[in-house]
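Undergrad: Please find the structures below.
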Structure P
Amino acid sequence: MLIAHLPAGYIVSVLTYPMTARLQVECKTYLRCGMLGAVAPDFDMIYFYLVDGGMHPHHSYFSHFPLTWLLLVAAAAVYYRRSADRRLPMLALVFAGNGFLHMLLDYVASNIYWLAPFVLQPFSLTIVERVYQPWWLNFLFHRAFALEIAIVATALLIRQRRCALLKK
């Protein structure tokens, strides 16, 4: 995925926010945490470029291991169940849940190491052939990019409708 992680995080956060009504979590804070979680796995790009020098695929770092995000979801869920004030655990849940969503979206057209760190074998639903330079054109012209466009369009539609409802 190139452009759909942030819009996907927005969609999930907007759709799950009504479940937090009794917790009195501020909407903007909830959306920000969810959207940050949706792009957080790609923070490893800083290490990829500045330290690793692109020697290893950035999806082979622990920040792109699904187990990392499942453990964060589980920890947030335990925190939620044991906490008297559930606002912070709810923010942790939306952050970690959208981090795991990032793994699912990357799986569509990129390698994800589903069994890592135990087995370092990549899995992908589709293979994006390396035909064009620069590298990102291969993703842009791949059929999986239609899913990204659909996610972005859905997020824009939801945003437009939310803004229209707020003006009423």
Structure Q
Amino acid sequence: MNKEQCFQLGYVAKVHGLRGEIVVVLDVDYPEDYEDLEHLFLEQKGRLVPFFLEHFVLQPGNKALAKFEELDRVEQVEHLVGSEVYLPLSELPELTDDQYYYHELIGFEVEDETKGLLGPVEIIYDLETQDLLGVKHQNKEVLIPIQDGIIQKVDKAAKKVYCRLPEGLLDIYLED
């Protein structure tokens, strides 16, 4: 399994107790969609390694208490702290036509209602304060906030993101 076939579910925050349990912080909107997991992939030295779950119990605050099979002591799991946790893209819940996952937007063309076609989405920045589309426009990267007032519509069939850029946003990136 490689990262391109997966999405990041979260990360291992800390060890819990002495019997090999860990706390996983979940970076998802609906943690309850993942409460019946049987395995996770953890990034170890640049590779995704499968770990089979004995239990995965949701906790308050987008956290889960996890216990891996055959890892029964704190010494066996403490090196996992800080590891990113992944699942295959096939584990993502189905969405309705008007919903989308950020990773699906890579390659979509971005069109502003006044400036016209801007260019393709090359990267999504998932930041703590806000999420941004990294769009290639006139050989420069333009960052567009993913917000309701700015992103007007996403047409998955046409592979287009329609937006209404705030006045002056594009000019900031095109100045020398």
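Every number in this text was worked out from the coordinates using simple rules, so none of it is lab data. These figures come from a predicted structure and were not determined experimentally. Cβ atoms are built from the backbone, for glycine too; each structure is taken alone.
Undergrad: Taking distance in nm of label points 7 Å out along Cα→Cβ at positions 1 and 145 as the criterion, which structure among P, Q has the greatest value?
TA: Q
Undergrad: Which one of P, Q has mean count of other Cβ atoms within 10 Å over residues 49-56, as calculated from the coordinates, equal to 14.4?
TA: Computed on structure Q.
Undergrad: Suppose P(r) over Cα pairs in 5 Å bins from 0, in percent works out to 1, 9, 14, 18, 19, 15, 11, 7, 3, 1, 0; of P, Q, which structure was it derived from?
TA: Among P, Q, the structure yielding 1, 9, 14, 18, 19, 15, 11, 7, 3, 1, 0 for P(r) over Cα pairs in 5 Å bins from 0, in percent is P.
Undergrad: Who wins on distance in nm of label points 7 Å out along Cα→Cβ at positions 25 and 57 among P, Q, i.e. which is largest?
TA: P
Undergrad: Which of P, Q yields 20.2 for mean count of other Cβ atoms within 10 Å over residues 105-112, as computed?
TA: Considering all the candidates, the number was obtained from P.
Undergrad: To test your reading of the models, identify which of P, Q gives -1000 for helix-only ellipticity at 222 nm (-39500 (n - 2.57) for each DSSP H run of 4 or more, over all residues; to 500) when calculated.
TA: Label of the source structure: Q.
Undergrad: Among the shown structures P, Q, from which was the value 22.8 of mean count of other Cβ atoms within 10 Å over residues 89-96 calculated?
TA: Source structure for this number: P.
Undergrad: A further question follows. 18 is what came out when relative contact order in percent (Cα under 8 Å, 6 or more apart) was calculated for one structure; which of P, Q is it?
TA: Corresponding structure: Q.
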